[in-house]
1. Given 0.55 as the derived value for FRET efficiency 1/(1 + (r/R0)^6) of positions 17 and 257 (r between Cβ atoms, R0 = 35 Å, to 0.05), which of the supplied structures P, Q does it correspond to?
2. For FRET efficiency 1/(1 + (r/R0)^6) of positions 169 and 281 (r between Cβ atoms, R0 = 30 Å, to 0.05), which of P, Q scores largest?
3. Using distance in nm of label points 7 Å out along Cα→Cβ at positions 57 and 273 as the calculated read-out, with 1.6 as its value, let me know the right label among P, Q.
4. Can you rank P, Q by mean count of other Cβ atoms within 10 Å over residues 161-168 and just name the one with the largest value?
5. From which structure (P, Q) was mean projected area of the Cα convex hull in nm² calculated, if the value obtained is 13.6?
6. Out of P, Q, which one gives -13000 for helix-only ellipticity at 222 nm (-39500 (n - 2.57) for each DSSP H run of 4 or more, over all residues; to 500) as computed from the coordinates?
7. Comparing relative contact order in percent (Cα under 8 Å, 6 or more apart) across structures P, Q, which is largest?
Structure P
Amino acid sequence: MSQPAAAPARTVTVRVPAKVNVQLSVGGLRADGFHPLANVFLAVGLYDSVSATPAQTPRLTVSGPDAALVPQDRSNLAARAARLLAQRHGIEAAVHLHLAKDIPVAGGMAGGSADAAGALLACDRLWGLDTPREELLALCAELGSDVPFSFAGGAALGQGRGEVLTPLQVGGVFHWVFAVADGGLSTPDVYRECDRLREAEGTGSADTDIPEPVASEALLAALRGGDPQALAATVHNDLQAAALSLRPALAETLTAGLEAGALAGLVSGSGPTCAFLLPDADSAARTAHALTTSGTCRAARPTAGPAPGATVV
């Protein structure tokens, strides 16, 4: 392989957002091992930063809360993203990636996917490749179901495995508090538990048993209207029962947030982070404080969305 073109800058840093699934409707298990989704993503203002610097050999380092929980070898999704981009262009993946983590690790907020999206954009700029956006999004989809949205940001309906995106209009700012749990939950484990619970309930778990999921028109209208009360009435997560089954203590977190004034509370994605929708920033700050002192979570973070996707800073 040839070496990358001369880099226009010695370090490129990209900021990437966390996400919350305001609707996560999960279809039945397909023969390929995936579930069809109707996944309404909203990017929120908790960010990781991915920095790419030229190096003789590939290297990855991590800093920030829970950095010790992040793999720093070839299995890391950001490292895989750099290799995939380099392979696509026939160059060596000679880069030092540094992940400055602020998105909860294994928390259902797509932190690993965000890092992969950030690595793609940072390496593309560092190596002077000018890969078209649509090609970068296609590479994102090869890496994982949530990676394209982490790249795009804003709000979108994800279909297929979640990687087929339709941008959505959002008519205002939505205020959130995220209650961070101790430890993570494995996304594959949560999906398996969802299938197990469906079998136990007698509905079946295959794609022939479960209707094809669709986006809620009422939820999409609430986003377009910027109406937190309407959105609170329509948020939904089909994986919540499975996450609660694997981590029953999350029920106490959800109760604490609602008692502290949240309009709605739900498990974020596959969990274990819990997301609470608030009417305004002041309410979010008060609820975050109440959750922090409740003893039901490790930390509580107020923020808002929608937020931009992967952005060079």
Structure Q
Amino acid sequence: MAVPIVYHPDYSFPFPDKHRFPMEKFGLLADHMRALGLLTPRNGFRPGPCRQAWLTQTHCPDYLARFAANRLSATETRQMNLPWSEGLVRRTFLAPSGTVLTAQLALQHGIACHLAGGTHHAHFDYAAGFCILNDLAITAKVLLKQPGIKRVLIFDVDVHQGDGTAALLANEPGAFTCSVHCERNFPFEKQVSDLDVALPDGMVDEDYLAVVHDTLNKALMLAKPDIVLYDAGVDVFEGDPLGRLNISETGIRERDYQVLSELRRRGIPVATVIGGGYDDDRMALARRHGIVVEQASRVFQ
């Protein structure tokens, strides 16, 4: 079977063109996947809105209600760094459900890819860095309530530290958080993951790939996971305006191939999310986000 792909048309909605967050990238990514023949009616899955119980076991109910009703303070809205709209509310409550669905499909098929997700800066009761709800933490907690799932590894290679994920899962013994990120980048106040690897500015492909390889093996040894949530951020790219690393598209392709190959070799199910990427050339960005799906198809088909 083709790699299961999770997507919802409401992931992209009318949004200010000049905003740093590229909201249209999700729709462009889905179009690109269809053009490559990787997303078809046979392997496409659409999530419904996230269950309230899933949300409230990770996030503050009062925060959730105030966000939904557009009652966040000016300070909270500034921290969210996204203009509130009904479209934003709809996508915010869909995307974590999409990551949960992707994880369930990965348990069945060994692999599944979400064309969104990786909102790893969201904390218990506040948004940060374009992240309102933390889909990775929500999904980890849902998985750990399932029979047969005792350990979940979040392997996060987005250029920014997964600070919200680390904080939200700090007291969850079944979840192992691992973040490979640029040290001198947002968030400037880091949290403590189970395994943090901070990279210097300007790192290039060869050194980066060696670090990712070694860190994955160490994380797998320590976590012994039943499933991996893989945040394949492409903001490590050399031209990304929010990146600070010098990784080529070839390097990103090799990174995703080596991570997914190792997980397949070990027989560990993996659910991928796209994480960050901020290129002003939105189509080039969508193609870059598609790399992880292309490599999933290469490794698992």
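Laboratory data are not the source of any read-out in this text; all were calculated from the coordinates shown. Being a predicted model, the structure only gives us computed values, none of them experimental. Cβ atoms are built from the backbone, for glycine too; each structure is taken alone.
1. This figure was derived from Q.
2. Largest one: structure P.
3. The read-out comes from structure Q.
4. Q
5. Answer by label: Q.
6. Matching structure: Q.
7. P
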